[in-house]
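None of the figures in this text is laboratory data; all of them are computed from the coordinates on show. It should be emphasised that the depicted structure is a prediction, and the values quoted were computed from it without experimental measurement. Cβ atoms are built from the backbone, for glycine too; each structure is taken alone.
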Structure I
Amino acid sequence: MDYRIQNGVSYEFGAVSVNDDGINFCFAALNCRTFFVCIYNHEGRLLLRADMLKYHAFGNVYSMYVSPLSFRDIYYTVEKDGRIFFDPWLRNVKKLRKWGEIRRKGHIDPAMVYDREYDWEGDSPLKLDFCDIIAYELHVRGFTRHPSSKVQHRGTYKGLLEKLDHIKELSVNQIVLMPSYFFYEFDSEESSAYQDVVYSSNMKRVPAEKMNYWGFKNASFFLPKPEYSSSDDFVREFKDMVKALHRAGIELVMRFYFPDSVNRNIVLPCLEYWVREYHIDGFFLMGNDLPMELIITNDVLADTKIYYSHFDRGMRSFNGGLPVNRSLAVCSREYMTVARRYLKSDEDMLNSFIRAQSDNPADIRRINYITTYEGFTLNDLVSYDYKHNEENGEANRDGEDYNYSWNCGAEGPSRKKQIINLRLKQMKNILTMLMTARGVPMLYAGDEFMNSQGGNNNPYCQDNATGWLVWKDTMYSRELFSFIKQLVAFRREHPITHMCHEPRLMDSLSCGYPDLSYHAEQAWYPKLYNHIRHIGVMYCGKYAKRDDGSDDDFIYVAWNMHWEKHEFALPKLPKGLRWVPVISSDEELLERYSGLLSEKQESIETEPRSVLILKSSELKDGADRQEP
C-alpha cells in the first residue's frame with residue numbers, strides 16, 4: 001500500500017490519530033545519525049520505515065504525518081542510531097505480558113496509538129471540598145491480590161471495584177493510588193527499555209533480578225499500567241474504574257514520582273493529560289525540582305487537587321497575584337511523627353500534638369496520615385519496636401530506622417490477652433487522633449482490619465503476602481473496623497471538628513465560649529509542661545453549622561496518653577445541656593460513664609492510655625438531672 005508522508009505538526013508529542021485518516025508522529029531527538037519510525041500491522045509485518053530526519057520541525061523536534069493510516073490497524077517502534085528508542089510520550093502499548101514476567105534483553109512493548117473514543121456518560125472530576133474528604137491509600141495489585149480478598153479479578157483495577165462495597169462501608173470518599181502508570185517491575189527490563197535514559201533516583205539501587213513492587217522509578221507516565229488490568233484493553237478498564245468511583249462519590253488521586261533523570265518538561269503535560277483523558281481528581285507529586293510554579297498557576301489544573309510535601313504558606317498569593325490552584329495541600333511526615341510520639345508517651349510532645357491537631361491553614365491544606373506505604377502498618381506500629389526487613393535481602397539495613405513505635409510488651413505477635421487488648425486500645429487511640437485532626441485524614445488500606453507486614457517497614461520488593469493485604473475477619477479486626485466506622489461517622493456528623501480553617505482560640509462570636517479551648521484538672525487552665533501527657537480539648541459547636549443550618553454540638557475530647565489515670569474537669573455548658581460520652585478507646589471507661597453524667601457533672605477520670613469523647617445533649621426530663 002502507498003502511504004503519503006508529509007511534514008507534521010509539533011503541538012503534541014508522540015503518536016496522535018488525526019480524524020482516523022492518518023497519524024501524526026512527533027518526537028525530540030538530539031545528535032542522532034539515523035532516526036526512523038517503523039510501522040507494523042497486528043501480525044507483525046513491517047508496513048513502513050520512515051526517516052524522521054527528513055521532517056525537521058524546529059530545535060530538536062521532528063514531526064511527520066502519515067496517511068491513509070488508522071490507529072486501530074498498527075503499532076510502531078522508533079529507532080535511533082540503530083537502537084529502539086523509548087517514547088517518553090507513549091500513551092498506549094500492546095499488552096504482551098503478565099505481571100512479573102521478564103522478557104529478553106532489548107525487547108520493548110509495541111507502541112500503539114491512543115484511542116480517545118470512550119463514552120464517559122457525562123462524568124467529570126468530583127471537586128470535593130477538603131473539609132469533607134476522608135482519603136484511603138492503596139496499591140492496586142496488593143489490595144486484592146491475596147486469595148483472602150475473595151474477588152474474581154485479583155490484583156487489578158476491576159478487582160478494586162469488586163471491593164467498592166467495603167470502601168463505601170468505610171465512608172471514605174477519596175482513593176489515593178500508589179504508582180499505577182506503566183513501569184517495569186525489574187531493573188534488568190528497564191535498562192533495555194530506557195536505553196536513552198540515565199537511571200537516577202533517591203532510592204537505593206537493588207540487584208537487577210529484584211522486583212520493584214511499588215513502582216517509584218522511571219516509567220511511562222502517560223498510560224495506566226497494563227499489568228494491573230484484567231483485560232487487554234487496560235485503558236478502558238482504568239477509565240471504567242474512574243467512572244465507577246465517581247458514580248459512588250469517590251475521588252481518585254494518583255501518586256506520581258518523577259526521578260531526577262526525567263526531563264521536567266514532561267511533568268506539566270503529563271498532569272494535564274491525565275485530567276483531560278482520565279478525569280483524575282488530583283495528584284500526589286513526588287520528586288525533586290518539580291516545576292511547581294507552573295503547576296499551581298496552570299489553568300487546566302486550576303481546581304485539580306495537588307498534594308506535595310514542600311508547599312509553604314503564602315503560595316496562594318505567589319507570583320505577582322496570578323491565579324493559583326485552589327486545591328493545594330501539604331502531605332508530609334510531620335503529623336505522623338508527632339502523633340506516633342504522643343501515642344507512645346514520649347516526653348514534651350503535648351504542645352506539638354495540640355498544634356498538629358488544629359493545623360489546617362485556609363490557603364494550603366494538610367493531608368494527615370499515621371501509616372502509609374513506607375513504614376509500619378497500624379498493627380505493626382503497636383506490635384514491633386524494631387523493623388524486620390530481612391526478607392528484602394539487604395541485611396535489614398534498608399527502611400526507616402526511626403519508626404516511633406512501641407510493641408506494648410512483646411516483639412511481634414502475642415497471645416497474651418493483656419498485650420492484645422493494649423494494642424487494640426493504642427490503635428483506637430491513634431485513629432481517634434487522625435479523625436479528630438482538622439486536616440484531611442488519610443487511612444492506609446488494610447489498617448481497618450489489622451493487616452500486618454510482619455514488621456517489614458519497607459516491602460518495596462515483596463510481591464507476596466508480606467506486601468499484599470491479607471483480609472482478616474477476626475473478633476479483633478471486626479471490633480477495630482466498627483470503631484473506625486464510628487469515628488468516620490462522628491467526624492461527618494460534627495463539622496466543628498474539621499473546619500476548613502485554623503481555630504482562633506477566642507470568643508469571636510461573643511457567645512461566651514472560644515471556638516477551641518484547653519483544659520486539665522481545672523477547667524480553662526491547661527497544663528502544658530514538658531512532662532504532661534494529658535489534656536482536655538473542647539470545641540464550641542456555635543462556630544460551625546450543620547447541613548440543616550443548626551449549630552453543631554459542644555465536643556470535649558479527653559486525651560490521656562500517660563501510663564497513669566488522670567482526672568479531667570468538664571467545662572460548664574450553657575443551661576439546659578449536659579455532657580454525654582459517645583466514643584472511647586476504652587470500652588470499660590465508656591460503659592462506666594454512659595448515661596450517668598448529669599447537668600452538674602464537674603469532672604471525669606480516664607484510664608491510662610485512653611481517649612474519651614463527649615458531646616453536649618439537651619436535658620429531656622427530670623431523670624436527666626439526677627446525680628450520678
Structure II
Amino acid sequence: MKRILREVFGYDAFRGPQEAIVSHVIAGGDALVLMPTGGGKSLCFQIPAIARSQAGHGVTVVVSPLIALMHDQVGALHEAGVAAEFLNSSQSFEEAAEIEQRLLKGEITLLYAAPERVTSPRFLMRMDTLYARGNLSLFAIDEAHCVSQWGHDFRPEYQLLSVLHERYASVPRMALTATADALTRADIVQGLQLENAAQFVSSFDRPNIHYKIVEKQEAVSQLLRFISDEHVSGSGNESFHDSGIVYCQSRKRVEEVAERLNKEGFRAMPYHAGLPADVRLANQDKFLRSEGWIMVATIAFGMGIDKPDVRFVAHLDMPKNIEGYYQETGRAGRDGEVANAWMTYGLQDVVNQRRMIDESTGSDEFKHVMRGKLDALLGLAEATDCRRVRLLAYFNEDYKPDGQIRLTCGACDNCINPPDIWNGTEVARKLLSTIYRVEQQSGLHFGAGHLMDIVRGKATDRTTQYGHERISTFGLCADNSELQLRAVLRQLIATDALCVDAESFNTLHLTEGSRAVLRGEVPVLLRQSLKQTRARMPSGARLAKDDASQSPLDVASQARLVLLKAWRAEVAAHHNLPAFVIFHDSTLRSIALLNPTSTNELANVSGIGAKKLEAYGEEVLAVIKRRLP
C-alpha cells in the first residue's frame with residue numbers, strides 16, 4: 001500500500017488514520033469511515049481498490065451520488081494511471097454498454113455509479129456474474145450519511161444499498177462520510193448492515209477554518225462588507241477576489257444575491273434546482289475550473305465538490321442543523337490554507353426553520369429530533385464561548401489541538417473579539433407577559449413585530465386598533481433595542497418557551513415551557529450585538545504542514561509559480577478537467593520553490609506519481625526554465 005501511495009499518487013506518507021483504514025480494508029474488513037472534508041477519504045478506498053485488483057480480487061464499485069464528482073474523480077484517476085470508469089445518465093446506451101463489457105472482461109479497477117443504478121436489476125445481474133467469478137473486490141459507499149433520515153441530506157435510494165450485503169455477503173464494504181452525529185452514525189450502521197464493521201472516526205476539527213457568525217441586519221450589505229474586507233486583494237482594475245460559496249435558502253434569493261454581487265463588481269453565478277440542467281452544469285464547471293468565481297446557491301450545490309481553493313463559505317440564511325452547517329462550511333479550505341466560514345442569522349431564520357419542521361410530513365419523533373438539531377445550531381449561533389469548542393462538542397469531541405483539552409481556539413470570532421453578555425431574563429418575562437395579556441384581552445395572537453411595538457411603547461395603527469397601548473406592559477422595554485428583543489425571542493423559541501404558529505401568519509403562542517421563564521426560574525443570558533469590527537484569522541492559526549508547499553516564495557519562485565499555473569490551466573482545459581486534478585496548488589508551489597533541473601529531482605515532489613512524472617515531467621521542467629516546448 002505504501003508503494004501504491006508513492007508510485008501512483010506521489011505521496012511519501014499517509015495522514016492520520018489513513019494507513020490503518022487502508023490496511024484493514026485491503027485485508028477484507030468492513031469499515032465505517034468518518035473523516036472531515038479534505039482529510040483524504042478517497043485514498044482510503046482507492047488504494048485498497050488498486051491493491052486488491054492487483055491481487056486478483058477484481059473491481060471495486062464506488063457508490064457516489066453526483067455525476068460531476070464521478071467525472072472529476074475518474075479523470076483524476078486516469079491522470080494517475082488507474083483504470084477507472086463511471087456509469088451514469090450522461091452516457092449513451094452504447095457508451096454504457098461498452099463500459100459494462102470492459103467491466104465483465106476485468107479491465108476496470110474502480111467503477112463509479114449512482115445508488116439507483118447500483119440497485120437496478122440490470123446492474124445487479126452484472127455484479128452477480130462478477131461475484132460468481134470471484135471478481136467483485138469491494139464496495140465503497142461515499143456520502144454514507146445520505147442513508148439516514150436524521151442526516152442533513154437524506155436520499156431514500158441509499159436505503160436500498162442494504163442489498164449489497166444481502167446479495168454479496170463475502171465482499172467487503174466501506175461507508176464514508178464527512179459528517180455524522182451519533183444518531184446518524186447509528187442509522188448508517190443499521191441501514192447498511194455494518195454492525196460488525198470497524199469504525200474509524202477522525203477529528204472533526206478543521207484548524208484552518210475561521211468561524212464567524214453575526215446577527216442579521218442588512219444581510220446582503222453585510223456579505224458585501226465581509227467579502228470586500230476579507231477576500232479582495234489589489235485595487236481598481238487590478239483587484240481580485242477569492243473563490244467562495246454563498247448559501248441562500250430560496251431560489252429567488254439565490255438569483256437576487258448573484259445579481260447584486262455582479263452589480264458590485266464580483267464574478268458570481270447562481271445555482272439551484274430550478275435552473276435548466278445545462279446551465280447548472282456549465283456554472284458548476286466554471287466554478288471548478290476557474291479562479292475567482294463566487295457560487296451563490298441553495299444546498300442543491302456542494303456535495304462532492306472537490307475544489308481545494310475555496311477561500312470562504314457564507315450563509316445568508318441559517319441552515320437546518322449543525323451537520324448541514326459543518327458539511328457546507330467544510331467545502332472551504334480543502335487545501336489546508338486559511339479559509340472563512342461566515343454566517344448571518346436572525347429571528348426570521350429560526351421562525352422559518354421551525355415552520356418547515358412543523359409542516360413536514362415526518363413523524364412526531366422525527367420532528368422532535370429535527371427541533372433539537374435546530375436548537376443546537378441556534379445555540380452555536382448565540383454562543384458567547386469558543387465556536388470551535390462548541391462545534392466539536394456537538395460531535396462528542398473535545399478540542400485538543402496539542403493533545404490537551406482546550407476551551408478556546410484563538411481563531412473564531414468569539415475568541416478574537418469576545419462579546420459582552422447581558423441578562424435578558426426580565427425582558428423575556430415582559431415579552432411572555434405581553435403575549436398572555438394580549439390573548440386575554442382580545443383572544444387573538446400576533447407576530448413578533450407587533451409584540452415588540454407594544455413593549456417598546458410604539459403607538460401604531462394596529463396597537464390603537466386593538467387598544468394594546470392600554471396593556472400594562474406597554475412601553476416596559478422602551479430602553480431595549482429591536483435587536484435585543486429579537487435575540488430574546490430567538491432564545492425563547494429555541495428553548496420551547498414560545499412556539500410559532502405557521503398557519504396563523506407566524507404568530508407567537510405561549511407553551512408549557514413559558515411558565516418557568518415567567519416565574520424567573522430559567523435565566524435568559526444573551527450576547528450583546530457584535531461590534532462591526534474586522535477579526536481576521538491570526539497568521540499563527542494556519543494549518544501546519546511539513547512540506548515545502550507552505551514556505552514563503554521569493555521573487556523568482558513566484559515567477560515560476562505564475563508560469564506553472566498558466567501551463568496547468570492549458571493542460572486542464574485540454575483534458576476537460578479542473579486544474580487541481582492535474583496538480584494541486586501545493587504541488588506547484590513546491591516545484592516553484594525547489595526549482596528542479598531533472599525528472600529525478602521532480603520525482604521527489606509530493607503529489608507527483610509515476611504516471612504524472614512520465615506525462616508531464618519534461619513539460620514542467622521546460623516551463624520553469626521559461627522555455628515552453
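In table form, for the structure just shown:
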item	result
Comparison of I, II by FRET efficiency 1/(1 + (r/R0)^6) of positions 247 and 335 (r between Cβ atoms, R0 = 35 Å, to 0.05) - largest value held by	II
For 10.1 (mean projected area of the Cα convex hull in nm², for residues 119-254 alone, calculated) the corresponding structure among I, II	I
Source structure (of I, II) for helix-only ellipticity at 222 nm (-39500 (n - 2.57) for each DSSP H run of 4 or more, over all residues; to 500), computed value -6000	I
Structure responsible for 5.0, with distance in nm of label points 7 Å out along Cα→Cβ at positions 127 and 591 calculated and labels I, II on offer	I
For 2.6 (distance in nm of label points 7 Å out along Cα→Cβ at positions 383 and 455, calculated) the corresponding structure among I, II	II
Highest-scoring label, criterion being relative contact order in percent (Cα under 8 Å, 6 or more apart), among I, II	II
